[in-house]
Structure 1
Amino acid sequence: MEQRGSTAPRPVALPRRVLAAAVARVLRMPPGRADCTVLRTSVRMRDGVELLTDVHAPTTTSLGTVLIRTPYGRTGLIAQLTAGWLATHGYHVVNQSCRGTSGSGGVFRPFAQEVADGADTVAWLRRQPWFSGRFALWGASYLGYSAWAVMAEPPPELAAAVVAISAHDNHEMTHGSGAVALQGVVDLLDALGHLSDGPVAGALHAATAGRRLAPAFEQLPLVRALDTVLAGSGMPYLDWLTGSAAEDAVWRAMRVEQALERVDVPVLLQAGWQDPFADQMLEQYRRLRDRGVEVGLTVGPWTHVEVGTRGAGTVMTESLDWLSEHLGRTAGRRRPSPVHLYVEGAREWRHLPAWPPATVERVLHLQPGGGLDDHLPAADSGPTTFTFDPAAPTPSVGGRVVNPRMSGHRDNRPLEERADVVTFTGPPLVEAVEVMGSPVVELVHRTDNPHADLFVRLCEAAADGRSVNVSDGFTRLGPGRADGTVRLRLEAVAHRFAPGTRIRLQVSGGAHPRYARNLGTAEDPVTSSTLAPSRRAIFHGDGGVSRVLLPCVPL
């Protein structure tokens, strides 16, 4: 865990400084004032592997140290807009390339080595002559997981943390719904398998992802992707697919839930309503708050990628405020309240004392003929039926996925025209309805094939016909739980349905490839290609009453 191969600190090259400053200005990030140098070094881990590390140091008096551990490189624009930018605001910033990436030694095994390597890096940090004895963690996405990994065994020198758009439990992200999060897994492992590509090759690789990755989504069995789009990548695709239980060895080092029970320093969490990690971040907030840990929560109107673009000004300004208060101790409390969130539909930011706020439950009943309203349906109403065919699976449209070409709010009309999607739509709203929290859908459901899934989606239907997704829920059923009342908790939202719009519920048998299609058999979907359809009935009258429960804020 010693320092090796250090070079003399050097000023950041002028062209790089100018470019980073220009991009930061476009992103509305507060400009830094301090001049900086960069020390390029390496840190030896307990097994002898050396990790390349850049130490950005302000030429003024340091306000404290920020640790960032990343697989995405230390010299590109992203590094300059994070580590380099924080240094211009007066912080020593240690920016380290994770094992097996950007010249660091060892083999890159995504997420699996960050706890041990993070601890070894902190042990090195505390021996540095410039270290003042206190440090903070900063990280977004994979970097956020690296921060949680350090907090799994919180060092006594840790003073604060800022974590954005990041999960602490990779099994939950992959298998939490009961089905493999196929699109997310393939997209992630494809990207991580090409981290060593140069900037031009990397850009071309990303630009062609839609065409290149299609076979992994369409071909069966799922394991075929190892011989097609992921061939030669060395990524643990098969292990991730087959490790369906949280206790499987493959996930043991990729779940750092213990950090939520051990860390006791102030933590700022930053999420996006259209980011796949939003619900895990809301869980992080709840668990830290319930333990009495000082925690801030920001949720903006962003997808995963947008946090670093149109959300960068908000995210980085709040990060600076948090570090100034809890690490640099150069400013008092600037955050008006613990929770700062954007209410979609209302198009406004709000400060709240806690999440979720107090709400009143509004119940909407599914009606025959596709209606949705406050009244119970007629007792003799027949069911609504549809068929899910895994040979032509219901596609996923928008929602909380990382891929910027497919994420976020989308017009769902083409999806709703399919015969395997049924909708229930309320009348035009006379007054606004504001939903804050997690909607719940209770479907009285029957299927002729118990090997089935349910996907439900809350939408806002506008007067011009657009149907825009607001919140989703998915579950994989099976023998013993496919028939009867199925309760789905949807993604948490803060959304105002405007007067004149209508609340709509979609129901279907899947959302492929966001969730791997249900093959309709008891065979392992990883190795099987046998398909069987399922014919469904949703009851709203004779046979049972299906309903939507909305947590609403009184207006």
Structure 2
Amino acid sequence: MSLSSDADTNAGRLGGLRGRLWYMAVLAIACTLLLATSTLSTSVEAFHKARSGAEDMRQFTAIFNAANLISAERGPANNLMTASEQKRFEAVRAWRGFMRDTDAALDDLERRGIPGDMISRVRVQLDTGRALIAALAHTPRAARSYQEIRTAIEAMFVARDYYKPIIAWQSGEILKQDQELSAIIVQGIALSDMREYAGRLGSYLIAPMAAGIAMPPQDTAASNAARGRLLEIWELLAPNALALPETVAIRTMRAQAEGTFMRQGLSLIDEQMGLGGKTGQSTLDAVSFTNRYVAMMQPLGEMRNIYFKEIALQLEAREHDALSALYRNGLTTAVLLLLVVGLVASVQVYILRPLLKGAQAVIALADERPAVLASGPGEVREIQRLYSAIGILSERLDERAVLTRKLEALATTDGLTGLLNRRALEAYGEKKVAGAVRFLVLLDVDHFKSINDRYGHPFGDTVLRAIADLMRGSAGMSAHLARFGGEEFAMLFETGSLAEATNTARHLKSAIANHALTAPDGERLTVTASFGVAGGPHLPWNAMLAHADAALYRAKSAGRNRVRVFHAPV
């Protein structure tokens, strides 16, 4: 197996380790999420439920505020219908202030999404009752009849009755979201009805009182029915029934409502019905009665307001608690996830990544490339020991590489001249390179045997080294230079042309001929050489060598110190 395939295999194995590590991390994260899902989903559901409940309570409060304003508008309306001409301007101003508040509350309900047809129906009836009241306000007091006042009051009752579908609709919407709010809805409706029926109880006395007549049987019956409904609602709101929130404010206000309205207010009704109900001669005029009775009803409205405020606070506290629980559970989940991710990241940073670095270092050593390893901060002791072992291995391989290069140099280099030997040159020549154009120059030192015989082999070696130096100077780095054997040398060009190779041979021939050597006896000696040049595109090594050798033979035959080129026959 090759080094590259080994590297791919190792990288694949380590990559598999990394993949498995992340697979286990994803599995751990998934398990954590599954364990946290139930808690988080419960917390989210509880939070949404609490938030919806708080919002529903705000909506419900707005609904009952508008209902209370419609009921409360009857007080100044009754005063206006029974006021004298001197008090009419002040009564009109008070009535219009209440009308503005009622209309603003209805506008707010439209913005809150209450069905428009329900609100329009209430507005139409309110406009009908207000028109009757306004007409009576412009009629002299003496000319205002019982029936006209009774009709106007009844029209305002109907407007409040038309409002009941809005309360029912909103109650249904809330119960769709949270059945647990049913008790709150029942008590809220009861508190609102308490204020409404208390107002009706007093309004039934207004028309007979203003007209100065005995209370008609129909008003007496209606008053008794309103009183009975009022007492039923009061019992419904008792502490041992559908209990209101047990707060000091509600207990205090209920006690005040019981003393001020349930005793004094109902006593005032009984007094006026007893004194004037049969004769029409009441101790109070209609305006005085209305002002006094409305003041006695005030604790009922306050009790309702406190109730809704306390419920809103409870629901907001529940929303806050649910949000806090959601934050806690979410934070716990996030911490668990961070711990898992942190654990995986730590394993990768302090174990897996160093192992990958070590693996790459080993692969680099196998490919005879430098491997640089440095222990980082926080790395475990076993990784440091691994890096130390790889460092020792790198040093041993470096020593072996130096020795190998020396052996390779000895195997491929001529020891005398430093040029390539014949085996090395033939290895280059036999390499098959696609599209290569190569040229070979063979040269042979003329009469070298006679130089050895006359001056000795050491001087002959000097001549050969001088030839090698001149070859380097002529061919430079563009050719493979070799001592081919004895006094024969070779130059292999892998670029250029036949003409360029021939010119290089001629320059070298001249350089050799012009290079004088000093023999051991002091004589100045000139050496010459004969050259054979061959080559071309796609020419095999053996053919090129044979052609160059043939050209060299021709150069020697022509008298030596010649350059001959082999030209293939056409």
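Each value in this text was obtained by applying a stated rule to the coordinates, not by laboratory testing. What you see is a predicted model; the values in this text were computed from it and never measured. Cβ atoms are built from the backbone, for glycine too; each structure is taken alone.
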* Asked: To which of 1, 2 does the computed value -0.45, -0.72 (log10 I(q)/I(0) by the Debye sum over Cα atoms at q = 0.08, 0.10 Å⁻¹, for residues 176-495 alone) belong?
  -> 1
* Which structure, out of 1, 2, was Kirkwood radius over Cα pairs in Å calculated from, if the result is 24.8? -> 1
* Given a value of 11.4 for distance in nm of label points 7 Å out along Cα→Cβ at positions 96 and 432, point me to the structure among 1, 2 it was derived from. => 2
* Structure fact -> Calculated from one of 1, 2, helix-only ellipticity at 222 nm (-39500 (n - 2.57) for each DSSP H run of 4 or more, over all residues; to 500) reads -24500, and the structure in question is 2
